[in-house]
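Here, each number is a calculation from the coordinates, and none is a lab measurement. All of these numbers come straight from a predicted model, not from anything done at the bench. Cβ atoms are built from the backbone, for glycine too; each structure is taken alone.
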Structure I
Amino acid sequence: MMPFPGGIDANPNATLLFSIAAAAIYGLALELSPRLARSAAKTLAVALLAALAVMQGGPLLLVAALALSAAGDAFLSQDGEKAFLGGLASFLAAHIAYVALFLEAGGGIGLLTAEPWRVAIALALAVFVIGMLAALRRRVGPPLRIPIAVYVAAILAMGISALTTFYPWVIIGAVLFVASDGLLAAERFLFAAISPHRVWMRYAAWVLYYAAQLAITLGFLLS
């Protein structure tokens, strides 16, 4: 059973399946050296979700956040500090778009404090993110400290603003996004280059990240 009207050959369903296929292809090629096909698969996985949001008349801010995320994926599929900073800037903009989207679609800060489970998740996110920031500040060079601190604040705002919405899959997606970014930061900055843990962390970060984007997208389009 497909999530959108029509069969597997209907444009929305086909686009979703191609997005999932691109994510799987990138997962299989994750340990290969950067090359055009690998970068294309990573970028297409979320770019096709943005196309799906356009097809289904999704919110403009959702389209913008997904498109900015795809741009960030394109940067991060390459090596080097410039590519990393380009990815960081793209995802910072994506998180800002998500914050605006969640606040626009949600029930306000009052909803966040009205239910204990929302407060508990918000506190857990804050503890996790602040702990990651403290660990990263000891391991990154001075030029990266301010950009990373700004990014960390943005992703915490994204996670907490998702808790003001009424969409369970959007909340799940936001939590997965924070977890993915935490794994990615730990793998890149906190573990030694020869650590055997870095391989599974890269795979886990990608799976969590794509699942996050998929959950947020479908959370809006199917609600």
Structure II
Amino acid sequence: MELTKENIQNLRQDYRAAQLSENDVESNPILQFKKWFADAVNARLYEPNVMTLATADSDGKPSARIVLLKGFDESGFVFFTNYESKKGQDLIENPQAALVFFWAELERQVRIEGLVTKVDAQTSSDYFHSRPIGSQIGAMASPQSSIINDRSLLEEKVKELTSEYEGKEIPRPLHWGGYLIEPKFIEFWQGRSSRLHDRIAYDLVDGSWIINRLAP
């Protein structure tokens, strides 16, 4: 198909898979997320833990990228990365973030906004050592978000580290670890016909979750 302005404008789907009522959702959004996440896993969606992470620097300049959810509970949502990366620098300057999950096959989206803190060192180390060896070496070798002159420099560093740590436990780099996003707002979006989508939002007010329906 030739890409034209008209063709792009006419790319659309009419969502009819399900509906979402404020009378049916859990009173706690973490429990509601757990239910929807289980649906995504059970539907065998490709990487259901993929999420967009949006951050902003001290000037409010936003940036977004895909990361992987590695855990969640009542305290919040966890992902791991290089603390010296662009996202890490943003979170030093402005420790707030937003997450978006989009499960297209289920016609569902979840938005999460909250405050961000580092997880404790032991949690970061435990997860680091649970990763494949190649991923551990990659975390040590890559100066994430920094300009590099040639990929071969990165590949050479990987070879050096692989040789150095052959048969040894690889120490977690101090610049690598986890972040916890403590949610203050969570919205569950269910696609509906004619763009009249269902949007159920949870706001944390004085320690309690308040549920509201939002206009599509």
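Looking at structures I, II, which one was distance in nm of label points 7 Å out along Cα→Cβ at positions 133 and 157 calculated from, given that it came out as 1.2? Please list the in-between numbers first.
Numbers: I: 1.2; II: 2.1.
Of the options listed, only I reproduces it.
Using the calculated result 0.10 for FRET efficiency 1/(1 + (r/R0)^6) of positions 53 and 141 (r between Cβ atoms, R0 = 25 Å, to 0.05), pick out the matching structure from I, II. Answer by label: I. Work out the source of 19 here, i.e. which of I, II gives that when relative contact order in percent (Cα under 8 Å, 6 or more apart) is computed. Structure I accounts for this read-out.
Comparing distance in nm of label points 7 Å out along Cα→Cβ at positions 5 and 189 across structures I, II, the highest figure comes from I.
I, II: which one has percent of Cα pairs over 21 Å apart, as calculated, at 63?
Details: I: 54; II: 63.
Of the structures listed, the value fits II.
Taking helix-only ellipticity at 222 nm (-39500 (n - 2.57) for each DSSP H run of 4 or more, over all residues; to 500) from the coordinates of each of I, II, which one would give -8000? This value belongs to structure II.
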